[in-house]
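Just below sit the structures, each encoded as structure tokens.
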Structure I
Amino acid sequence: MISPGGIAPPAARYAHAVATTGAERWLYTSGVVPTRPDGSVPDDLGEQARTVWQNIAAMLSEAGMAPRDIVSVTTYVIPGQDLGAVMSERDQFLGGHLAASTLVVVPELAQPAWKVEIAIVAAS
């Protein structure tokens, strides 16, 4: 984790930067969406974020990785949402692990029901 003393601390629970050495495996996801295995999409933003993180967990597991391997998170949220719910779900999933993190408010996502989409990079 890179946290220079000459700049302000992060605005939430994330790292300004993450340096990786010796990583042999990298996982780059597409934007992961809040669609459950049965095809349904929850209406609540917090539930959508939780669903996205569950989907990411499945991808990490399939790759033989864990949340501690995540080095970068990019979150896209539509306007008018409670960003605290999205950040809370991220923090809960990461369980104290800090990754570089960017949150962007976008006008819309590819499907009208989607309120949040998240892409990650993991290295191990």
Structure II
Amino acid sequence: MKERKILIVDDDPQITSVLGKLLTGAGALVETVATCAAARDSIKRRLPDVAIMDVLLPDGSGLDLIKELSKMPEPHPFYVVLTNSVNAEHLAEAMEANITMFVQKADHDPREIVDMIIQHLATNS
């Protein structure tokens, strides 16, 4: 993968550590944050290519943050929603926000998630 800026937004340090190491190993520049506030700041400041966003964060909803940020001027990152909290409401919100990837953490090995992101970037660049 050519050098891409990727933001991982999750309050589980194990998730951010594992995904961060795998993505860094694939050649990405990775930043990790644990809150909506920190994610908002990083996205506005760094303009990442990809933002991997948990749904349930200590200070709000990752889906609500994506909807808010999608109203900003382009460019927008490619949003990956990564969660263990999948329900019909979250899926409907993800579709409303035009999120391309909605991944349930428990259903995928972290390497699979990284491979999905790399594949998407390769075919949509």
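Read-outs throughout are calculated quantities, based only on the coordinates presented, and are distinct from any laboratory measurement. What you see is a predicted model; the values in this text were computed from it and never measured. Cβ atoms are built from the backbone, for glycine too; each structure is taken alone.
Taking relative contact order in percent (Cα under 8 Å, 6 or more apart) as the criterion, the top-ranked structure out of I, II is I, with the highest value.
Out of I, II, which structure matches -13500 when helix-only ellipticity at 222 nm (-39500 (n - 2.57) for each DSSP H run of 4 or more, over all residues; to 500) is calculated? Corresponding structure: II.
Quick one: mean count of other Cβ atoms within 10 Å over residues 4-11 came out at 22.4 when computed from one of I, II, so which one is it? Value 22.4 for mean count of other Cβ atoms within 10 Å over residues 4-11 corresponds to II out of I, II.
Can you spot which of I, II the value 1.5 was calculated from, given it is distance in nm of label points 7 Å out along Cα→Cβ at positions 60 and 116? Source structure for this number: I. A value of 17 for percent of Cα pairs over 24 Å apart, calculated from one of I, II, originates in structure II.
Computing distance in nm of label points 7 Å out along Cα→Cβ at positions 28 and 52 across structures I, II gives 1.9 for structure I.
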